[in-house]
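Please treat every number below as a calculation from the coordinates, not as lab data. A quick note: this is a predicted structure, and the numbers were derived from the prediction, not measured.
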Structure 1
Amino acid sequence: MSFRLRSAVRRAICGLFGEEAAARAAALYRRAAVAPQPEPEPLWPDSEHASPAAAFRAYVDERIDEDADSRAADEFFLTEADGSFASADGSVAWAAAAYRGAPYTGLALRAGASVSTPLLTIGNDTTLVCEIAMGAIDVALQVPGVTRDIGRVEVPSLVTVDLSALNGLTGWISMRARTDAVILKWIVARSDRVGLLHGRSNYARRLATESQFFTGVYDHEIYRSRGQSEDAAPFDAPRGGFRPDAERLPDGDAVGALPAADVRSDDNAYVYGVRLLEALVGRSEPDFASRLAALHANGPVRLLSLCSGVAGIERQIIERAGVPAEITLYDINPTLMGRAAATLSPFARVFGVIGDVNEIDPQRFDHPYDVVMCVSGLHHVVELERVLSAAADLLVPGGEFWVVGEQIGRSGNRLWPEVRDAANSAFRALPAELRRNSIDGVTDAALREMDYSSTTFEGIRSEEIEALLSRYFEPVEVYRRNCFLWRTLEPSYFANYDLNVPAHRAAIHGLVAAEYATWRTGGRPTETWAAYRARQSAR
């Protein structure tokens, strides 16, 4: 029914678990986090539940390094495996539960019972996910001497809580049943790992259920057209031993030896770095000028540019295409609209609509367009569904929607969690003079992590853009790049670089090598250039 967030950081409530057993459990966790240790006495000698100390040590030791300051785990998920959690008394057990018309297995707690994670360190991307099938549960972070209340979960509820306000704290996240309760899901992890850990929870039970289900499912008549046999036959197993060739990723010296590493007269640090990255990736953005020329038939090609700004990219595309064109600009800023008209008028007939793109109405236009485009604007748009639907409606059959240089990374103009460590490692390797932040003159030890969407529209829904595009369009050509390079060469650091200085070029070579290695080994890109066709006109 509800989840009440109760001052995650500001209100410290002591004594939520004041009973002696809870204090003894906290002591047990601290001992269990230090290996090797002798097996402590059972915490609940009269209970059927065995002490989880040994399992806790194994759980924590798998996740720590040799540094004495890094003994806490950074994630947790509820599972039936012994020792995955601890209880301060014996009033917990795994039980079947019906929830929303389906059978589940959950952790049942009697009123007053509590359970706790192993020792955890909360990061700036840590998320708590909790789902209960019955009852009400208080959630808290326990650190030595203090309990920080996170909130209450009441049935029926699936709750996701951003714990970044507790960044840097180390303790145990506990759940205390206010009434008899059943926990179905309990995950504490970096936001991008929640789905993985949900899949790992109760893995053996899921696997057995899955195997049993598919043993008979293919006997259904819906699959008979596939021609599968109902008989069984012997089969051979592969012998094993295959070892993929290890790719030798280029280092900074190899990047500097590329033909693209020659500095050009119109280069700046960002342009130079991106050109080197494209040379390594082996692809570049779509040739929008050629695509525009191919759309030219009779009469001028008609374009609509959303969030057009000064329309510099639009001018370049139209000029290179070399075909007659009419372009309608849509922007909220009349000053920029005037500058864009002056920029474009030598190459195209220019129309303009002054307005908020979030309120776009297709009926305001006279005709459909061969191309609707948006240059680095969608990540500022709130009403993405409305804007993308309108863009699809405003295309002629066979027309294209172009997404040019769009930010598709984490909302708020932030780095994806799994990329940040690689980005900061590359950034820290830079000389101090290249890490000087132009905003305040401070030499940064790490890239600053700010959620710009908290006060502006910067990246307000950027991580949703690609999924929403798939609702209205089919891809024709899509190019993605840049996991973190843009953050190291952004305006805050841009002016530090002089491409005439060999050491500065070498620093960019190193950044590009680190960026490529991150991209090549699974890092998520944050920029896209793409051409789409609306579903109703897909060919």
Structure 2
Amino acid sequence: MKRDKRLAFIPLALFLAVTGAAPAQPTSDQAALSQQVSAWMAEGYDALERWDYAQAEEIARKLETAAASAAADTKIQAKAAYFHGRFQFYTADYEASRPALERYQELDPGNVHPEFTDFLAQVRFLADLWKDRLEFKSEHFIIRVKPGKDRILVEPALEALERAWPVLTRELRVTPPGPILVEFYPDFPAFSQATGLSEQDVKTSGTIAVCKYRRFIVTSPKALVQGYDFQNSICHEFVHHLIYLRNGKHCPIWLHEGIAKYYEPRWRGEPGGTLPLTSLSLLAAAVRTDQLISFERMHPSFAKLDSPQQGQLAFAQVTSTVDYLIRTYGQESLFRLLDELKKDTDYRQALQWVTGKPFPQFYAGWKEFVRQEHFQEIPGLEVVELDIKKPGEPGGEDEDQVSEADLKENEAWKFVRLGDLLRDRNRVAPALVEYEKARSLMPLNVRLLNKLGLAYILAQDYDQAVARLDLARTYYPGMADTNVKLGQAYTGKGDLNRAIESYEQSLTINPFNPFVYENLIRLYEKTRQTDKLEQTRKRLALVQG
């Protein structure tokens, strides 16, 4: 950055105090000091955006020294206070950020604008939220939670992230400096305050975790009715973190998300690019009908797409594009693309430089690649929206009621409603008749499949229960209650190992269900798995507390 030569004319003592170097021509020019402060702040904001917090901290100290040396100049004091508050926010020290920003407000009230007012309100909220925080450290990560049930997330979160560390840092060729902070927000309103994402943004894109300010901002699974695979999600954010460290802002959102989704399952040892059947079905249909979402439409965020279907399709497209790039042009092509983008190259030109093909030709090649994969279009497969709970609201399939909106959407729900009424009156056989009528109209609706599974369990027809629930788990693997009911069905069949496997799988999605821990304790006792027994009892006490 070029600097105005007038910045050299600062009083010798002040310049030495602030910069540690001697100026060529000492002067008491206060305007020069103001310009120096502005230059430092510009460097500081740039350092914050680059996640270079060491440089930002150094600049914060310089600004504090400058403010102390110019006690009569409230503008400089205000600027120093504001930068200090911003720096502390970026480092997630909200309690230190709040007084600094309030000091700025006092010193320069005429320069307080609506954006600052909103920012201060956010910092105050976060300072209050996290004042009683608990933090747990591993070698590379820090997990921050509120006291209470969210402590159950700490051990599995650290386990997943530490397993991901050697795999992802090696494969993406980036090693982060220092530990990474992961904040689990207890409910959706708190997550929304921290990220600015609305409920519709979350439902459209499935965004329940964000990598920002060199940390992960994550929704607790208990904020969703069914929970979610939080271990996979935080590893997804870890990939975003590594890409930002490597490329900064020089990576378009479609590629950012494509790489993150591609590498997301690697921590479990699964191959890159693995996608659920729902996503593959959407992708196959979109390629066939030419209803793809352009990369430009995905900018600036997947959260701004029009529907959950578009959100899932966008993720499928970009993951498949990264898969195509790697499988067709080699692993090095991805890193050559990222390096080219660091030169601020347009992604179309960068792709052409890497592949030797103009973008339209590359894109046509990708579509043919998808066709040759022969992904199956599955009739009746549905996109499941995230179901966000209000604070204090219970969750789970057993609370699932047929709504008026359901009845307007599909007449099959009238059979489901009647089936629910009959089941609740212990008339299971006629309830099954109604549920099966509904299934003839919507064969792959996950809510209905779970209701059928439960009804067959009540009828003690465990084979039919497993058949329906296995179908639900195959197409909708993110439903905790499907695994819970499979645990019940396998227990009824006497297949205790599969019952345990199903219950344990449910805990990776919703680790807050005491019913699951209670059943696992009984199963561990029967199968003499004493190593897991005591740990499960402790976890049950935690979620019940």
Structure 3
Amino acid sequence: MKRLFDVIVSAFGLFVLWPVILLLILLVRRSSNGPGLFRQERIGRDGAKFICIKFRTMKFGTLHLPTHEVSNAAVTSLGSFLRRTKLDELPQLFNVLVGEMSLVGPRPCLPTQVELIAARQASGALSVKPGITGLAQIQGVDMSTPDLLARIDGEYVRSRSFLGDLAIIWRTLVGHGRGVDRIKSEHTNDAVHLLSETDALLRRVGAKQKIIVTGASGFVGGEVVARLRQRADTAVIGLCRSAGSAAASTCTSIIVEDYLAAENKERLADIFRGAKAIVHLAAATPSPVLSEEQFTKANVELTKALASIAAANSVERFVFVSSARVHGEVTGANPVSETSPLKATDAYSRSKHLAEEAVMSVAGAAMAFTIVRPPLVYGPGAKGTLRLLAKSVKEGFLLPLGDAVGNRRDMIGVRNLAAFIDKVLDHPSAANEAFLICDFSPVSTHELIEVMARSCEVQARLIPVPVLFLRRIAVFAGCAALIDRLIGNYEIDCAKARSLLQWESPEPLSFDMRRMMESL
């Protein structure tokens, strides 16, 4: 009876109210930047996760926190009206229709609200589907009191009935429960009101420190976030340029569409304030279509701006992930080390070099810095020449690289790079230092292709074409740089990381290579 009632009412509601829903979507979009609908992972029946849909009532990019922990300033003017009238819940009729929610039940919480989830598990409240409205809601009890909320939810589960659900729906429609899920400032003292959103996060998860990762949705960023989340008493906050990124499912994510926008300076200062470390990964990656000016803005100006904000807001350490390409794209008879001359040869590597100088000039005595210079990074999500080569191997294409056996190239797995970043965050010997880092096991192009092939259980198909002939063809075709990256030498001396940090790569080449091949 309950499920049939849910389907009939939700289907009828969506059919009748679709013009209202469409109008509200448009009004939300016009009232503030961002989408009209808000999608967020919530906890459903038996602890299963689902995507809850609502009208967006807060500024785009607001930290994903329980409502009672979010600053009142984050709520838009239209959002305040929608929350007060409960119209923001209308899109959840779709969740009801597909069976993820019910019209009546305990309100769904965030996966990070572990205290409430545990209390609901104990009270039996997780045995039913969450609802658009519920017994606790009409009684004015919100998620700021998890034990009380779970107790009332448990009472509902034990005494629920069809007539009881009808009574809860009626009391919701006539105004009972409006104003619950209160925004933090409505009924709190000034001291709590002044807490930043990230401070509220630390308090909620019981963390003693926070680490900020820029570019958290990127290839390297996702691995770094996953690694740092293993730290005890630490909240990891990922900054992303767009919603719906992978980072949102692995850490608390904040959307910052334009780091350099003037209106974001104060916001970033609030996020950075008192952080243990900033790991700066956001950057423009090598691309033939980007100009020198675009690389400068994305890599130099952005890095300097973020380092300046961090230094002014008591951040302990700024970790900047640069590139080994600041030493050039090929090496001679000897491996490059931190003492080797800088030989940036293109717009990308020049921008990384200038960004390093910006970090060192800003940090000074106010903040420690660490610069990490990785070579080519491989792993799931890798792009560029390496991805092209890997796909060619997996698809069984004939490759004219059978004679590329004498070159030596150092690389680093993305899991190993994340482990190194984790190590330098608080290692005293890493303060105010730059490190070249790699896997310590250089390979030839031929060996690399064989490892790729074994990782996906195919046969490498190599044609023995003389390397000199390949180079001449590449020069004629205008792709000499591509061939250099494939068959040239690039060896790194990691003695500094070994001696100062006692660094050893935790994973072999085959580990992330297998993960990369499986992801293609």
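Structures 1, 2, 3 were shown, and Rg and Dmax of the Cα atoms in Å at 28.7, 88 was computed from 1. One of 1, 2, 3 was used to compute helix-only ellipticity at 222 nm (-39500 (n - 2.57) for each DSSP H run of 4 or more, over all residues; to 500), and the answer was -12500. Which one was it? Source structure for this number: 3.
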